[in-house]
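Engineer: Below, each structure is written out as structure tokens.
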Structure 1
Amino acid sequence: MRNMPLRACLAVLFSCIAIRAHALDPQQQLTLDIFKDLIEINTVTATGDTARAAEAMAARLRAAGFAGSDVQVLSPAPRKGNLVARLRGSGARRPILLLAHLDVVPANPADWSVEPFKLTERDGYFYGRGTSDDKYMAASFVANLIRYRQEGYRPDRDIIVALETDEEILDRNALGIQWLLKHHRDLIDAEFALNEGGGVGLKAGKPIRNGAQTSEKVSLTYQLEVTDRGGHSAVPRADNPIYRLAEGLSRLSKFRFPIRLNETTRAYFERTAELENDQIAADIRSVISSHPDAASLSVMRLAANPVYNAQLRTTCVATMLEGGHAYNALPQAARATVNCRIMPGEPPDEVKTTLLAVLADDRIVVRQIGEPVLSGPSPLHDEIMGAIAKLSAEFWPGAPVVPVMSAGATDGSYLRNAGIPTYGHSGLAGDIDDVRAHGRDERVLVSSFFAGHEYLYRLVKLLAGGRERRD
């Protein structure tokens with residue numbers, strides 16, 4: 001800045017001051033400090049340390065007065081940690097469970113414009129791995145639990161916060177919520193749970209919907225393989241594993257599973273139609289009518305939108321490909337990985353049968369990898385959805401609350417299967433066209449971070465008894 005003219009220097013100085021025109025209040029600062037702690041602990045599922053993160057959150061809670069069995073760090077393996085904390089209520093109603101995960105997917109620093117495991121504020125955003133998935137919720141739940149205690153708030157039901165490990169891996173032997181349900185069900189048993197999975201959608205900076213996730217598609221992966229005796233590349237044959245596999249994948253790429261709507265997706269489309277232009281709204285209403293024509297132009301136009309298509313039907317997509325062993329040898333094997341996201345209620349065996357029919361080649365062997373986690377949807381509970389609608393109208397006026405089915409997977413499925421209805425609902429607002437979870441330069445809006453934190457604080461109070469703040 002040494003050679004910069006004085007006017008330019010002042011402009012830079014004033015712009016920096018404007019970023020934080022108002023100091024954070026103590027609750028906001030506490031939440032930000034906790035968020036920073038979490039982001040800057042590397043908790044990549046395979047190589048990081050979720051036990052360290054769980055202990056750090058436990059230390060925060062104990063310093064705020066929580067003690068004994070109300071704050072427990074449960075470590076089923078080295079570097080693996082789950083935190084379970086409880087604010088005790090009157091016991092008039094069954095507890096509410098607040099679930100977030102501590103682990104994150106890998107982040108290669110060379111791919112990022114900032115250090116992924118350092119919280120960076122830039123251009124109105126907080127950057128860092130896990131900022132949106134899912135350390136915003138973890139930080140908010142811990143900070144709000146401390147705030148409730150400071151206020152002397154005694155809800156009608158216990159408020160349980162569970163911060164888990166191993167959410168980012170699809171493995172029945174994961175040591176997070178599955179392990180807690182198996183070994184410590186009493187610590188997390190609740191009438192219902194709040195989890196990740198639904199947020200506030202922004203378009204051109206304007207909130208257009210507040211999602212409440214009540215169901216998830218079922219993730220199931222298959223390996224496709226073609227084998228052959230191989231040979232020298234100087235003497236090629238038509239029967240080539242790579243070609244056979246490629247032709248089968250080409251047929252799969254053109255195939256569409258039939259439309260299969262459920263209570264959640266039907267409600268999603270009904271409300272989404274009110275937000276779209278006339279043509280798309282008409283297409284939606286045609287598709288969700290009592291007699292949709294699967295071959296109609298309206299279905300094809302709607303399915304051209306990947307987000308809408310994922311809500312309409314089961315999808316199967318090739319995600320990995322390998323083949324051959326030398327540049328001058330005919331391939332002895334070609335393999336592809338295909339990941340399917342199956343609509344709730346659709347039998348996985350039927351999906352495999354369909355895959356085999358679409359590939360239309362008995363030389364392509366299809367093997368299932370792992371077992372699916374089948375889970376029914378959580379009911380659209382009037383009390384829960386009503387509380388969300390009431391508070392959402394204050395924070396994001398005019399944005400409808402929309403039930404959603406996640407095309408991805410969360411650990412809400414395990415809770416639902418254990419008899420704990422689970423609702424994915426974060427209160428975090430983000431651009432629907434700029435989703436960076438699991439991607440490079442993951443970030444959240446600074447304004448959305450603080451608004452969402454306050455929203456969760458008030459929503460949990462509504463659901464836990466709806467009592468006013470006690471000073």
Structure 2
Amino acid sequence: MNKGDQRRKLRILACAYACLLESGSPVSGGEAVLGWNLAKQLARFHDVWVLTATSNRQGIEAERQRQLVPNITFHYVDLPGWMHPLLRFPGGVQLYAYFWQIRAYFAARKLHRQVKFDAFHHITFANDWMASYIGALLPIPYLRGPGGGAHRTPEGFLREYSAGARFWERFRSFGQWVLRRDPFFIRSQRRAGVILLCNREAAEAVPKSLRHKVQLFPVNAISAEDLKIISGENGQVNRSEEPVQDQQTPSPRPFEVLYAGKLLGLKGVAMGIRGFALFAQRHRDVRFSLVGDGPERTNLEALIQELGVEDRVHLQKWMPRSELLVVMRAADVFLFPSLRDGGGAVVVEAMAAGKPVICMDLAGPGLHVTDDCGIKVSPQTPDQTIKGIADALDRLYGDRELVARMGKAARRRAEEAYVLDKLGDRLLGIYESVLGVKLKDSVTEIKGATNKS
């Protein structure tokens with residue numbers, strides 16, 4: 001490349017209210033990981049300025065002490081202290097984040113005068129019903145997502161929730177209906193050059209006139225470091241790679257089923273336990289481990305006793321992610337019966353661990369898991385779903401060759417579709433398309449790309 005052809009990086013403004021969750025923060029962990037990962041991926045190619053909540057400062061600065069994070073400048077934005085109590089209530093985080101977007105717009109406008117950004121990317125919260133004031137008002141090309149939110153708990157399954165949880169589910173749906181009619185949301189959607197969404201339900205909620213902008217893009221990913229941990233470079237055996245046992249002889253070890261995640265009604269854990277108990281009536285050499293914490297723990301402990309499966313169903317406290325990845329390798333099957341999960345990070349991690357996944361054919365997990373790498377249960381009624389879970393477990397228990405084959409396909413899909421750097425490369429291509437830019441050439445040239453208001 002000639003000295004006169006030095007490539008010019010783009011100047012990207014990113015909004016990531018949630019970014020690198022620190023312990024005790026009210027921001028959801030999955031959103032925070034998404035904000036951090038995508039900001040770092042953008043910084044592989046460009047100079048990035050990130051607007052984020054002040055509550056993330058301590059975690060971000062600590063992480064920057066541990067690892068080099070080049071090409072990113074963080075700007076912290078906060079709301080007045082009298083608004084902080086909103087963060088203590090269900091749904092309050094989203095309301096707080098909505099008002100935070102207004103404050104972030106004024107910070108973005110001031111920064112833009114100084115930097116002259118080439119594009120703006122709204123990363124988190126990327127709920128598909130929340131306005132981006134920066135996207136609606138800042139006169140530069142705008143990209144949104146990935147995000148979601150349109151997925152709902154099937155009506156007949158609300159009985160799995162407590163009375164309080166049922167109220168919040170209905171309030172959530174009503175709030176989304178209102179906010180989708182927010183003029184700033186409508187304007188920001190119209191201005192977006194691309195709308196990245198993480199599941200089919202979110203895509204279907206976009207007005208038909210805007211669906212040409214939609215691309216499916218996962219909110220979950222794994223890193224090369226994760227793959228090393230999962231691959232067992234510490235010498236532990238990955239059970240998915242053990243020789244298949246002769247089906248005519250008893251299994252020398254229990255058949256291990258694993259769940260990991262929060263213990264919430266919407267995660268469908270009670271149905272998972274009931275499905276396993278039905279499956280366990282047919283087989284003695286089976287075990288179910290549940291790793292997680294949450295308000296449903298006491299109810300789940302009572303359910304385990306009621307079903308008489310205390311000797312085979314075990315609740316474990318949540319553990320660091322690196323430890324969980326190792327625990328996943330020791331399982332045969334990963335069961336994730338969530339009724340409303342836009343992403344489902346643990347599903348991608350289980351796939352990377354080479355485990356067949358049993359999940360609902362809904363939202364994020366329903367998109368991650370294909371028929372080659374797991375079994376998806378179509379939830380019609382709770383009783384039918386419980387039986388579907390039991391039948392899926394029975395099918396995998398009786399065919400260890402299928403377990404091995406699905407496990408290899410799951411690992412292959414995780415490596416092909418969910419590795420962070422590959423998603424970063426894909427994001428680069430999306431930027432090229434939206435901005436009319438040849439970013440992989442030696443010279444970067446913006447061809448007058450603009451978004452019509």
Structure 3
Amino acid sequence: MKTIIKNKNTISKKDNLIILANKNTKLESYDLNSDEKNYVKSQQKNKQEIIVINQYSRKIIIVNPNKNKVGNLFIEKIRCLANKVFSELKEIGSISFKNLDIDNIDSYAFIEGLSLSNYEFNNHKSKAKKGKILTINIINNNGSVNNSEIEKINESVKLTKDLVNTPFSHLKAADLAKQAKQAGEKSGFKTTIFNKKKIQSLKMGGLLAVNQGSIDEPTFSILEWKPKKAKNKKPIILVGKGIVYDTGGLSLKPTKGMDIMKVDMAGAGTVVGAMHAIASNNIQKYVIGLIPATDNRPSGNAYAPGDVVTMFNKLTVEVLNTDAEGRMILADALSYADKYKPELVIDLATLTGAAARAIGHFGIVSMQKNAEKYHEDLKEIGNMTHERLAEMPFWDDYDNLIKSDVADIKNIGGPIAGAITAGKFLSNFINYPWIHLDIAGPAYVESNYGYRGKGATGMGVRLLYNFIKNF
């Protein structure tokens with residue numbers, strides 16, 4: 001599962017080899033006999049994009065992308081071709097890589113796709129094999145691939161995937177906080193963890209209400225990366241929903257699908273992964289992560305439909321559905337973020353089935369308030385990383401859908417525009433430029449999704465890392 005990326009100046013006749021090429025590339029220097037050269041030419045004529053030559057002692061894989069896509073879509077195609085190449089490597093532990101069409105084919109994207117493909121989650125298999133250690137030797141690296149950066153981003157994505165894939169039996173709120181702390185110790189960010197007593201003293205009513213039905217205490221984690229030469233005085237704050245397991249509470253979910261409700265902390269997992277990537281790559285930006293965490297269970301003490309909850313910012317919320325719990329804990333964290341006077345706040349959450357139904361797993365539903373320019377920049381980065389944003393309208397008309405007869409607002413807006421009304425609910429707790437990312441669709445997939453794999457995808461880590469790096 002570990003990928004090591006090195007530079008190398010020469011190729012030996014024993015090296016397994018990946019060559020990025022085009023139909024005009026001369027391959028005379030790569031020890032192909034006449035039959036192999038003819039085979040390559042015939043495959044190129046048939047527009048085969050991956051040509052595998054098995055020389056018994058080694059493999060030579062020639063990648064010949066058809067240019068039927070342009071711009072960022074072509075770059076994503078390169079990542080996806082790398083994933084297909086990865087399936088050819090099997091037991092191969094070391095491969096040399098040479099790009100002979102550097103003007104047209106993005107080396108970084110290919111290495112990224114190849115390294116991200118090298119992931120398995122087998123932590124709970126008694127007879128599991130150790131994950132593959134893959135070494136990629138880049139021949140005459142021209143600087144287009146920053147080996148250290150891509151290794152650390154890859155490690156951060158895998159950290160997020162491990163967190164999201166871990167079952168509730170092994171990841172309670174306290175465990176999530178501990179994992180965040182360990183990630184900080186490894187990469188360099190500081191972690192402060194509030195226990196239940198501290199959360200009670202702060203009167204975080206939303207987080208405490210959701211936690212009422214649990215025998216496990218909630219946590220509130222603050223992840224801080226503040227380099228001495230940070231280019232922004234006001235922090236960028238990332239807020240992640242940390243529902244480590246969601247039954248729906250007294251508004252109980254149906255049995256089908258409840259087995260994957262361990263993934264309801266994917267927003268928190270993404271924040272941990274992004275903070276790890278930012279700190280380990282020493283990005284000179286001031287960034288804070290906030291993670292409210294609990295499970296949502298229907299015990300005799302659980303909060304109930306019809307309850308009114310007083311939130312951290314003193315607003316009152318009529319709870320009409322206890323399964324709309326993510327917004328309750330996020331709201332307290334968003335209010336808490338105000339104390340830092342942030343430049344921008346981005347929250348991430350597996351918040352609504354409505355978002356997943358709207359666009360599937362192909363992108364992230366987004367909304368913004370007072371952050372139009374930042375949101376456009378984030379969209380651009382999303383296109384580059386292929387973690388794309390689908391912006392929803394945020395018209396004032398939707399505000400009426402969450403008005404309550406007995407409290408300031410209610411926690412659901414009815415049968416229409418569920419993703420938007422969830423965003424509207426959260427907007428009552430902000431006083432700064434804000435972007436809301438609903439990752440319910442892409443955070444976890446039940447069939448293979450290219451280099452993102454099956455299960456947790458780690459979607460959002462590369463998006464946030466690149467956005468903050470270029471902020």
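Just so you know, all these numbers are worked out from the coordinates, no wet-lab data involved. What you see is a predicted model; the values in this text were computed from it and never measured. Cβ atoms are built from the backbone, for glycine too; each structure is taken alone.
Engineer: Determine which structure produced the value 0.95 for FRET efficiency 1/(1 + (r/R0)^6) of positions 131 and 363 (r between Cβ atoms, R0 = 35 Å, to 0.05), calculated from the coordinates; the candidates are 1, 2, 3.
Structural biologist: 2
Engineer: Can I ask one more? Comparing 1, 2, 3, where is percent of Cα pairs over 26 Å apart, for residues 219-402 alone highest?
Structural biologist: Max of percent of Cα pairs over 26 Å apart, for residues 219-402 alone: 1.
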